[in-house]
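Structures incoming, each one as structure tokens.
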Structure 1
Amino acid sequence: MTKKDDSKWILNMGAGTVAVRDADVQLSLGMRVAMVKYGNYPDDADGSDSKTQGLKDLLERHKDVDIPVFAALGDPEKIGDLERRVGLIKKHVGRCDGSVEDFVKKEKENIALAIDLTDGNGVDQWNHDDLYKPYNLPFAVNGGGNKTLVNRFYFAGVRGTRVDDSEMFERYRNDNAMIVSCNSHATLTAFASVKATLGDKFESMVNNGVLVKLDRRWMDPGRAEEAMDAGKKRPRFTTLSNKPYHTDEMESLFPEFEGRIQTQIAKWPVEYFHTGMVVMPFNESITQTMLDDIRQAFIDYERAVFTRGDLSHERNINAAHWAKIPDGQLPYGVYTVNTVGSPGSSNVLMINFNTPQRDIVALPTADYILMRTGMFGVDSYEKAFEHVNEHARYFGRRPSRFGKSMEYSLHPKNYDRLIEEKGPSPSVT
């Protein structure tokens, strides 16, 4: 088990679904964690919303650890009076330890890193202007927001990307960065797995444009009714747009494809998973052996689930349930790999994937914390990646073991038998 580091705090700025899952992983690694919540509850709130319940569940799961909860700063006209919010957080969450600014003033020298887990929309800028800049706090923006706050410097928890380059380590140790989105992580995993297979031949064999199609889900699982109660409408129609979407992140972290990524995006009225497709032309035919080797790279990679069967939201949720992971909360993507046409006759590789939005950044965020702080003697990305894979726990399990369980359950020879024996997840019934 990882030895606990009692000296420095990880300050999770935002206490929504992503922050809670990140904090679970951080706590499993022995990190000292504090949560920051906005808490601008309406007068008739009862604390039953999913974000409040998620934070309460986190505190209950780790009740043997002191996890302070602070009220965030920000524009009072937009997020409400601070004193009122402190009281409301205490009422609905069960504790509030005061203002985050008071905590930062007192513990500034003992804060290793702030992780900005807000939804963007200017809130990350408030945090920067009110806390990070005046108190000189090192920080990372998680998954989205204002890229200019970190000078478009990106991080992904994916082996085989630019993060792996030894000359990048000192910059990641010293500079603030953005931990890229779920879709970028899933797509970069696809790129890197092909590169790992082809090795030195990669750049000569794959030097054409690459199409990345991202069919984004509409809403977090279980939040559709809550969102509609708040005035959001489930979309009735879908529009496909050909425009850059996360391409600067992908090309920065995978420079082999700089200037050659075309993205298509759409939003579908579904929950749980985004669905993605990477279409990658080769300069020669893709043999069956080459296709098998690429598939094996996904099987061997510690942060991917490979399936030989259908790519199915329902099957993913059921297989995760059998692996003791509730509600389809996968920590990485599920992939299929095929050619467009028959192997030997086709020179176009097609990779399809499902990726969760909430959870896929939890392990990479832990990677980044180790890279940035040097906790546990980490002095390279390889060591950060290996330490998190070995010592982190995700719903009580090592993530790599969970992935192998998923692959077994999703195999066409096993799935139908398991659905009969074990039954479906409550999330799909």
Structure 2
Amino acid sequence: MTIDFTKKKVLVIEDLSEARVIQKKMLLELGFSNVDIVAKADTALELLNKNTYDIVMSDYNLGKGKNGQQILEEVRTAKLIPNTSTYIMVTAETSMEMVMGAVEFQPDGYIAKPFSQALLHRRIISLVENKEKLIGINTALDKKDYQKAIDECLTSIETHPFLKGKCQRILCECYVELKQYDKALKVYNDVLNDRQMPWALFGKAKIQFLQKKFTEAENNFRQLTFDNQFFVNAYDWLAKCFLAQDRFKDAQQMLIKSVDKAPQNITRQALLAQLSMDLQDYELAETAYRKAIALAKHSFVNPPDIYIKHLVSLIRICQKQKHLDAKQKQIFERTSQRIKYFFEHDKKTMTHRYELNVDLQIVSDDQKHALQVLSDWKKEAAKGNVEMPRAELELRIENLQTASA
């Protein structure tokens, strides 16, 4: 199979300047003419959101901030590259245990540092050729035509037996999408009878969870964490098992382990924060929401609710302590300003922002500032930018004034 590299668009993500120069030189000499190269995860995600790349080559270790695996999670979750594209993870030997723990979101292939141009060439050729052989499957996946993908998988297992494992994995994922759990479970068990593959045990455990067999699911998820302490997604699913059984404290402890091992994940931090709010552990909730907001700032995932809930967590702390200290007030104000910056034209969110600012002043027994915020709120409402304050809120301020008189 002849591959025309001149028609392939490549993105390289590498934090070390010397390595960036070397890798770009290698790719150009191999015949690639369209190569983008970046040093930071945030920049990479911006480019991936705007462009379609045929090949993404990301280092696992990228210094501060997100690592290559976390970029891959965002890419797969938001579908920033099609299934027909190739994602290659560049690793060092010291990071392999963490890399192999990422079973749910895997790249198409790995290449270990240091590597020669010849090795890079062979690896790219091999991975791109495999993509071409499974083009029918990946095209169907991009169209979310799961039955077509299943048919293509069954055909490819016969025509490309050396890609059987890859096809079996996709086959199971398609069965799950169509809620054909028994068919998926049979394939997972067939794989596990031949060899104990982590992805198959993980998939089996997820089906057991979906079938409400929580004890069996918990045992299998735990086994995965015993086999590899960096299998973060297994911790996440253990937390789901506990939540489904109303074991809320156990779920919180499992999520704490999960974010400790992989803190650069907005969804994970937000889930820990919400669960901590439900458990009235407001300090932990505030910390987790604050971390989620810091991650959201440069992410395609930037929902207003994490900002709003962060303000709520600080108000609950204020109710508990009877006040906020200077640092906590500064944090509240910073999040409030971020809401204005990111969601200024979101009428509902901006209304909620004003309401929570008034709530904080009421809880702080600060009638002067409560009235000032209320006055500003009404001015914005008169312009049509936000909704008018509820009468009940004004009554609370009046009662505060009466109590303070």
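None of the figures in this text is laboratory data; all of them are computed from the coordinates on show. Just so it is clear, the structure is predicted and the values come from calculations on it, not from any experiment. Cβ atoms are built from the backbone, for glycine too; each structure is taken alone.
For the reader, a short list of remarks on this structure follows.
- Parent structure of the calculated result 1.00, given that FRET efficiency 1/(1 + (r/R0)^6) of positions 163 and 371 (r between Cβ atoms, R0 = 30 Å, to 0.05) is the read-out and 1, 2 the choices: 1
- Structure (1, 2) behind the derived value 16 of relative contact order in percent (Cα under 8 Å, 6 or more apart): 1
- Distance in nm of label points 7 Å out along Cα→Cβ at positions 91 and 355 derived as 4.8 - corresponding label from 1, 2: 2
- Parent structure of the calculated result 0.70, given that FRET efficiency 1/(1 + (r/R0)^6) of positions 219 and 291 (r between Cβ atoms, R0 = 35 Å, to 0.05) is the read-out and 1, 2 the choices: 2
- Which entry (1, 2) yields the derived value -0.68, -0.93 for log10 I(q)/I(0) by the Debye sum over Cα atoms at q = 0.09, 0.11 Å⁻¹: 2
- Which entry (1, 2) yields the derived value -0.24, -0.39, -1.02, -1.27 for log10 I(q)/I(0) by the Debye sum over Cα atoms at q = 0.11, 0.14, 0.23, 0.27 Å⁻¹, for residues 139-210 alone: 2
- Label whose coordinates, when helix-only ellipticity at 222 nm (-39500 (n - 2.57) for each DSSP H run of 4 or more, over all residues; to 500) is calculated, return -11000 (choices 1, 2): 1
- Structures 1, 2, by FRET efficiency 1/(1 + (r/R0)^6) of positions 203 and 387 (r between Cβ atoms, R0 = 30 Å, to 0.05): label with the highest value: 1
- A value of 0.20 for FRET efficiency 1/(1 + (r/R0)^6) of positions 187 and 259 (r between Cβ atoms, R0 = 25 Å, to 0.05), calculated from one of 1, 2, originates in structure 2.
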